[in-house]
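No value in this document is a laboratory result; all are computed from the given coordinates. The structure presented is a predicted model; accordingly, all values stated were derived computationally and were not measured. Cβ atoms are built from the backbone, for glycine too; each structure is taken alone.
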Structure I
Amino acid sequence: MRVLIVEDDPMMQLGLEQSLAAHPQFTIVGQAEDGYLGVEAALKLKPDLIVMDIGLPRLDGIAATQQIKAALPDVRVVVLTSHTTETEIIAALSSGADAYCIKGASVERLLAAITAAQEGATYLDPQIARRVIDHLKPPSTSNTVSNLSQRELEVLKLMVEGKSNPEIAAALYLSPNTVKTHVRGIMNKLSVDDRVQAAVVALRSGLV
């Protein structure tokens, strides 16, 4: 398995390389220290697997994963990060990540995540699995995106990507107050209590 490591911490890079190189089934084909370089390396090297951090300079790992998956849908992406918020987890999975691991986990846990990704399964680190499952409640019949306006759908897609209200406002050329009104309307129409639940409904509805 040809592996690309996208990680900005030199010590973490070295540790990952040494840990994976100890297993003969892995060949490290490249490393990148920011999201843009990660995308470039992936397109050039076409690895089988990418170990991807989220908190990267210039382009974060969620956006990098989305770009890589759009161009190389068969590449497996294992997110290895210290980020554990629900929004980041949902955004990473919606971007196409195949596994979500927390830094500090054992090498065995990382290998389990890689194996699951290899087999086409989705792996969630036990530290965050319960948090995600708690938000994956079966949607009620009213939880549908079909009654959202076109603008609300655009806002919801950016919410799924983990964008803040100011970031959504900048992307759609709206005022922050207008975005806040749209977010409130979306949550009311979907009968959800927070942004993460709205993202889950969007994912289950096939919006993203």
Structure II
Amino acid sequence: MHPNPIFRRTAEARSLELLRARSFGTLAVSAEGAPLLSHVPFLLSEDASYADLHLVRSNPICRAAREGVPARLAVSGPDGYVSPDWYGDPGQVPTWNYVAVHLTGRLEPLPQDQIDPLLAEQSAAFEGRLAPKTPWTMDKMDPEVRAKLQRMILPFRLHVDEIDSTWKLSQNKTDQMRRAAANALESGFGQELGALATLMQDPPPDEA
């Protein structure tokens, strides 16, 4: 997370909205040498106390987490390069604005018989966003194929101890400078520049 506290004051409820909207992040656990990383879809519980996910059985994180292991799940929002010229002030320097939320806690394996309800819950949640499409369900799969695929993946739960976020939206600039940069942002490069520009125009309220 960014060390400047001005970028870390966004209300937790807004960060939870981002987590639920994304439902995809980078799972990281410590290991000898470089950390182990995996890019995973997940479902956050209603009270945000845990996130459920699955991993292919051959993923090294499965071995590392056999008895449970500290872990972090990083979720990214929109991001983009900000040219100092856009602020209208010659004293500025280049920067990169972005949104990121981290869930930190302990990753624990779930019983293997939980893989079926976990996958059903995930597919129902994600398919439900595709309305008016009729949701896909696992009942459409051949039972033997379904069983074979389910043997290849393992269910996990990340018990969440901390939720940290960075909403770096030029809050350290004047309103005029920040909005001027936002107006020019879509001429640059990054991810979801329109969404980032909207956030820069009107940053989320601080934590009460």
For structures I, II, which has the highest computed value of mean count of other Cβ atoms within 10 Å over residues 109-116?
-> I
For distance in nm of label points 7 Å out along Cα→Cβ at positions 53 and 117, which of the structures I, II scores highest?
-> II
When distance in nm of label points 7 Å out along Cα→Cβ at positions 125 and 157 is computed for each of I, II, the largest belongs to = I
Using distance in nm of label points 7 Å out along Cα→Cβ at positions 5 and 165, single out the structure from I, II with the greatest value.
-> I
Which structure, out of I, II, was percent of Cα pairs over 11 Å apart, for residues 21-60 alone derived from, given a value of 69?
-> II
Relative contact order in percent (Cα under 8 Å, 6 or more apart): greatest across I, II for structure II
For structures I, II, which has the highest computed value of Kirkwood radius over Cα pairs in Å?
-> II
Name the one structure among I, II that helix-only ellipticity at 222 nm (-39500 (n - 2.57) for each DSSP H run of 4 or more, over all residues; to 500) of -8000 was derived from.
-> II
